[in-house]
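Please find the structures below.
Every number here is computed from the coordinates shown, using simple stated rules; none is lab data. Being a predicted model, the structure only gives us computed values, none of them experimental. Cβ atoms are built from the backbone, for glycine too; each structure is taken alone.
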Structure P
Amino acid sequence: MKSLITRRKSLLVAASAALALSLSACGGGSTTTPPVASASFEAGTTMEKLNKAQTIKIGTKFDQPLFGQKGLDGKPVGFDVEMGKAIAAKLGIPADKIEWVETVSQNRESFIEQGRVDLVIATYTINDARKEKVAFAGPYYEAGQALLVNKDDTSITKPEDVSGKKVCSVTGSTPAKTIAEKYGAEVVPAATYTACLEPLRNKQVVAVTTDNVILAGYVDKEPDAFKLASDETFTKEPYGIGLKKDDTVFRNWINDQLEGFAKDDTYKKAWEATAGKVIKTAPELPAINRY
């Protein structure tokens with residue numbers, strides 16, 4: 001009896017050690033950002049303010065695999081997160097001084113306008129309607145809209161196939177508008193794209209639509225449940241970094257940093273450590289739109 005108890009204790013210790021190792025391995029993701037810069041900035045600029053404060057609030061998504069997803073340690077990981085860390089480093093702010101704020105599609109503009117965040121890096125498509133409220137640096141990546149369907153569904157291979165059918169997308173998002181107005185789908189709104197997965201799994205909707213890189217993350221997590229309807233995309237979605245509308249100096253500075261990241265491999269390393277684990281072809285930085 002005593003040996004059985006001892007054996008059980010040993011197994012419990014081993015299991016606990018394995019769990020701890022797993023949590024430490026998966027919690028915070030890899031760090032690809034350059035060393036924290038010793039920077040000084042012109043008085044009165046946003047860069048100076050943030051550098052002096054030694055902290056920055058960055059809005060990102062917490063439920064988007066590959067780009068912004070909350071890790072086991074409570075901190076987000078992904079390509080958007082790595083871009084945020086790289087910008088903070090150039091401001092002289094270490095990664096552990098970043099305050100990550102969960103930001104979903106429908107509150108990105110309001111969070112910027114209200115000053116609840118300094119930047120939004122959250123699979124944020126640049127368009128003219130949004131430019132009326134906020135400014136954008138970038139784009140730093142160009143995605144494209146696609147469709148996620150159940151693994152056994154062969155009836156949907158292109159956006160025209162969802163005409164008159166129920167498709168889930170996030171309230172207020174560009175993909176929701178496109179699939180309804182251009183392709184005649186009946187949009188079933190959700191607060192997040194993750195919330196669309198159960199309706200798809202249960203066949204309450206025939207597809208989920210958003211950018212291909214986001215959907216690829218869901219396929220990576222559940223390859224036996226979901227698939228992309230096609231590798232082809234049917235829109236161009238330039239991702240930008242959102243900030244206060246009239247802060248031209250800060251916007252130009254961020255654009256300069258993005259171009260620098262493409263030259264010094266920061267961009268490539270950030271991609272390879274995150275989204276590049278699924279999407280093997282590394283993208284090139286799109287041409288910056290210095291409007």
Structure Q
Amino acid sequence: MIPALWLRWQGPLGLVEVVRRMAVDVPIAVVPNIRPVTSGRIDTMVRSALHGVKENILRGEGSDFHQLRDFVRGMDSRTIDWKRSARHGSLLAREMRAERNHHVVLALDNGRLMREEIEGRPRIDHQIDAALALAWAAVIGGDQIGLYAFDARPRLFLPAEPGRGAFARLRSHTAGLAYAESETNHTLGLAHLHQRLKRRSLVVVFTDFVDTTTAELLVENVTLLNRRHVVIFVTLRDAELVRLARVAPASLAEVAAAVSAEAMLKERRLVLERLSRLGVVCIETAPEHVGGRLISAYLAIKSREVI
């Protein structure tokens with residue numbers, strides 16, 4: 001917010017200096033970083049992947065009918081459309097492709113824990129950057145994107161919509177998310193999201209946890225969400241926590257810190273392993289790598305047609 005402007009100028013003879021204050025109260029919008037989007041790297045990654053998938057996997061093995069073509073030797077006989085072949089007097093095969101227009105919902109935990117800084121920025125800022133990168137990839141991939149934000153209670157829900165206009169709307173709403181002071185209620189937040197989603201979707205949950213109780217509630221509610229939808233669980237790796245667990249302690253205080261850090265890392269590994277066994281795609285990586293890992297996971301899910 002710019003509350004006022006101060007103007008200063010000199011008189012005609014340079015003997016007098018005039019200073020005037022003008023109240024403006026102009027808000028300054030702080031928008032998320034979309035440099036990875038505008039750089040073209042995501043476009044190249046997604047279009048290249050879709051081209052390869054289209055040629056090698058999706059064509060002929062998808063679930064969405066594309067066209068009929070003449071059956072030639074070497075093609076799978078199961079693709080023959082016998083009714084249309086009888087009508088035209090020649091063998092015709094169905095060519096299929098992967099279904100598009102899927103719903104991709106970005107669920108952002110904006111609770112107190114997400115204000116913790118990693119590499120000089122709050123966790124939620126890193127997560128929003130990764131969410132926007134995935135949203136742009138989904139737009140390029142022909143899918144619809146939606147947004148959900150929660151902390152102690154649900155705060156924002158934007159239904160999935162297609163096109164670049166939906167991406168601009170999502171960026172605008174993420175810019176308006178304020179840092180919350182309250183603890184995250186995963187049970188209420190994820191249960192509310194489960195009720196709002198009427199169609200099978202790819203749900204990307206951006207969150208974190210530090211204690212056993214939160215971890216248990218998180219696993220329970222992600223499991224419920226995973227029964228109907230495809231879930232990607234995204235959390236950031238804290239390099240400082242890893243350093244504390246690996247450094248050789250030189251004092252009793254450092255020994256206690258190393259033991260606590262190792263216990264926290266072990267608990268995180270157990271939670272991620274439990275989610276992975278349930279079929280949830282888990283991503284735990286450094287902030288600078290989360291966007292690329294997330295887009296790769298999205299393309300892999302899209303190629304397997306599990307949404």
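Structural remarks
- Structures P, Q were shown, and helix-only ellipticity at 222 nm (-39500 (n - 2.57) for each DSSP H run of 4 or more, over all residues; to 500) at -10500 was computed from P.
- Identity of the structure behind 1, 5, 10, 12, 14, 12, 10, 8, 7, 6, 5, 4, 3, 2, 1, 1, 0, 0, 0, 0, 0 (criterion: P(r) over Cα pairs in 5 Å bins from 0, in percent, calculated), options P, Q: Q
- At a computed 16 (relative contact order in percent (Cα under 8 Å, 6 or more apart)), which of P, Q: Q
- Looking at distance in nm of label points 7 Å out along Cα→Cβ at positions 88 and 224 for structures P, Q, the greatest value goes to Q.
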